[in-house]
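Computed from the coordinates by the stated procedures, all read-outs in this text should not be read as laboratory data. Keep in mind the model is a prediction, meaning the values are calculated, not measured. Cβ atoms are built from the backbone, for glycine too; each structure is taken alone.
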Structure I
Amino acid sequence: MDATPDLSSFAPLVYAIVKQIPSGTVATYGQIASMIPPIDDDMDAGAYARLAPRWVGDVLNGISSIDEPSIPWHRVINSRGGISLPNESRAAALQRARLRHEGVEFDAHEQVNLNTYGWDGPPDEFLAHWGFMKPKSIKRPPPQGPQQMSLF
């Protein structure tokens, strides 16, 4: 099953999670999807893990196009730390501007450092109330062991 399901039952779950993301932090589509249990019992877990981040994007794309102010859609970015909207679109410019206004910085490649600005997820009480799972971490662990100094 690779087709997009009816997202009417998925969207409220995404909205509930996105409303929890604090100002000045970001989450990823995959991180949000990792909290929501599969909405279709017949779907293979691997397929769900692969497709659910796209569905989160589809849900939030609908919000960004009407710019619903009660859902901070601009705080959700891709797993590389970038904005997934077309670079020159009005919505992408708005997303960048809102994140910058909240203190989120972009590097020279228009990427956000997920270790600095990445969200760790909502409180356990929120997760339990909604029946959500702990989110996957979007922060990369520091390198282990001695590191060779770069000469360049």
Structure II
Amino acid sequence: MTPAGGTAILWPLFALVALTIGVIFRLGRMRFDAVRARRVDPRFYRAYRDSEEPEDIAVASRHLINLFETPVLFYVAGILIYVTGQTSWPLLLLAWVFVAIRCVHTAVHLTSNRVRVRFRVFLFSVLVLALLWIVFGVQLALA
């Protein structure tokens, strides 16, 4: 039985988009506050050169870039799962686990930023993503 007529696979995608948008707004606020507090010269943001952002803002900026790297493979998988009608409970569970792990990754990266912990969380998310693709491929082959 397909969960929620197949559309349930789209909700984890929406959740990851919401996380990404939250990080975008947080970064924007950090940059605005840094300029207002004169921690960054506003001219820096014209071409992002001739100066450097404070480390906390650079970390947040790098994290935003991270949200447009590996998660792209998640978005593609989710859309393909939906379009091919392959939504299943195992795929839905893996999708939500991936999103939960990415939320943990965000929390670690934007707070303590402990590299060893962050790397382990990242590696776990990649393993879950790989498993999602494998299960999807097997389901598709058997359909």
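So if we calculate mean count of other Cβ atoms within 10 Å over residues 13-20 for every structure here (I, II), which label has the highest result? Could you put the intermediate results ahead of the total?
On the way: I: 19.5; II: 15.6.
Across I, II, mean count of other Cβ atoms within 10 Å over residues 13-20 peaks for I.
When you work out Rg/Rh (Cα atoms, Kirkwood Rh), for residues 37-116 alone for each of the structures I, II, which one comes out largest?
Answer by largest value of Rg/Rh (Cα atoms, Kirkwood Rh), for residues 37-116 alone: II.
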**Message:** Comparing distance in nm of label points 7 Å out along Cα→Cβ at positions 69 and 85 across I, II, which structure shows the greatest value?
**Reply:** II
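Using distance in nm of label points 7 Å out along Cα→Cβ at positions 29 and 77, single out the structure from I, II with the greatest value.
Comparing I, II by distance in nm of label points 7 Å out along Cα→Cβ at positions 29 and 77, the maximum is at II.
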**Prompt:** Among the shown structures I, II, from which was the value 30 of relative contact order in percent (Cα under 8 Å, 6 or more apart) calculated?
**Reply:** I
**Asked** Taking helix-only ellipticity at 222 nm (-39500 (n - 2.57) for each DSSP H run of 4 or more, over all residues; to 500) from the coordinates of each of I, II, which one would give -25500?
**Response** II
